[in-house]
Structure I
Amino acid sequence: MRRSMLFLPGNTPNIIMNADVLGADSVILDLEDAVAPNQKDAARILVRNALKTMDFAGCEVIVRINPLSSGEWEADLEEIIPWGPDVIMPTKIGSSQDVQTISACISRIEEKHHMEVGHTKLMPLIETARGVENSFHIAEADPRVCAIFIGCEDLTADLCCERTKEGHEVFYARSRVVCAARAAGIDVYDTPFTDINDDEGLRKDSEFAKGLGFSGKACINPRQVDTVNAVFSPSEEAITYAKRVFQVIEEGKRMGRGAVALDGKMIDKPIVDRARRVLEMAELIQKKVTVHE
């Protein structure tokens, strides 16, 4: 479950040490844009030490590495992989070959350190026009790929257009990436809302992303986490309806009915699948709350 993914700069020890109490389902320890070029080595060491010494209290740990063009990405992986991050987020991914290059490097490191090969997952960050157009091939490029994630700040620069709160300029790209991920059978995550002072704008953008089919949304400030979590959590009404769906199915079985209805609507497979997802997420949320109590 990744309703929210919170970016944390990889060179800020005072923030990273509190990562597990900020409320996000996942934290993204960032070695890329948030770190100045002359601090890359220090950030790698800090993130390595955090992975080595912290348990993150059930919070998934994602590490965003530098792009293939940077000359930094292999050093990132060599330093980080041996300490068992849950997911690596490679940046500026434009093709399936990019994913396969990174996956092969991770396999070599896993083998060298006697780790289970394939254990480390990948969440490619798609933030170029080429990446958007190749998003399905990226999504199915390698068994390590567990999700894809769209980043619209760099994307709009590549598209030569202005990034707006309304997001009309990236509507196609967001829709294309969602379709690609769902066709490949993996999750898909939405770009951050960058105005940290606009709570209503964040809520509207999150609701729009959920409506498009995104699994969750990234955050750039801890203040955004509660809103994103709330939007991507099932409502009490949805949970109640999902429970009623399974109640009428069981009642239909007892009465020998091949088809059942609820509130005048036939219960078919898509409704059952949706109800099952709602109840599964509600259970995961309850487990997360219990862990932090």
Structure II
Amino acid sequence: MKSGFACFVGRPNAGKSTLTNALVGSKIAIASSKPQTTRHVVRGVVNTPEAQLIVVDTPGLHKPRTLLGERLNDRVHEAWADVDVIGVCLPCNERVGPGDTFLVSEIAKLPNRPQLVALATKSDLVKPARMAQHLLRIASLEEELGIRWASIVPVSALTDDQVDVVSAELIKLLPEGPQYYPDGEITDEPTEMMFTELIREAALEGFNDELPHSLTVVIEEMGERPGRPEGKPLFDIYASMIVERDSQKGIVIGHKGERLKEVGTKARLQIAELVGMPVNLDLRVKVMKDWQRNPKFLNRLGF
């Protein structure tokens, strides 16, 4: 039996969360076209007859502009120290740039460096000639940065192309060990955290580039409603969407509350699928001034 941990790293929006979900076979990490979507370290479990692979999805390493950004980067570095394999996500539709080389050079400095796999993500977005150039550039990082790739794998999580190859390559590099999670368990992420993330995911699309970074979600209260007729359960969730300024509150609510209603409907359907019963989602919007820079607020919000 092989078992161990693999961590996906990369610049923001490199396809880490989408690949995590594809490997696990279920949605455990939210994905969005907005950069810096992932804020929590999420673990997904992949079981095979011979192995258990725990995939660790991390926030994208970035140049922090706030205390929140600094703390997210700290989480990335902490994750590196605890894994057996690091999968570096280098999207095919973007050139390998200074951000990528900085990221790999930081990994190269680790005293006990995990095995490294290069993942050429979003392979469905490029033609073969561009793919060949991208793979050659990835290979050149070995000499340039003093590292060695155990393998280089093109993959598209969106079209499920070579996801099984990624899984096999990661498992190949794991040590022998026990099964850490029981059969059937696909994540150790708390249910409440999954709810907040699904609400935030529903809210992210359609906003400008600034607002997603200023938005977070808190569950105030949740639980199955007591006294319901038999066979007609209902799950109540009371949640607050937190923004930093009054002007942002108006944007989230939208004209006559239409935007907030749209977010609530989308999130409610996904949460209902998760809990297996109808959901009543009560969404409010609150202002917590400059919460990304305030250590007291960050601690209260779980960062």
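Values quoted throughout were computed directly from the atomic coordinates according to the rules given, and no laboratory measurement underlies them. Keep in mind that what you see is a predicted model, and the values were worked out from it rather than measured. Cβ atoms are built from the backbone, for glycine too; each structure is taken alone.
Values for this structure:
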| read-out | value |
| --- | --- |
| Entry that produces 20.3, 67 once Rg and Dmax of the Cα atoms in Å is calculated, selected from I, II | II |
| Mean count of other Cβ atoms within 10 Å over residues 22-29 from the coordinates reads 23.9; which among I, II | I |
| Percent of Cα pairs over 27 Å apart, for residues 110-261 alone - structure with the largest value, from I, II | II |
| Read-out mean count of other Cβ atoms within 10 Å over residues 182-189, computed value 17.6, structure in I, II | I |
| Among I, II, structure where helix-only ellipticity at 222 nm (-39500 (n - 2.57) for each DSSP H run of 4 or more, over all residues; to 500) as derived comes to -14500 | I |
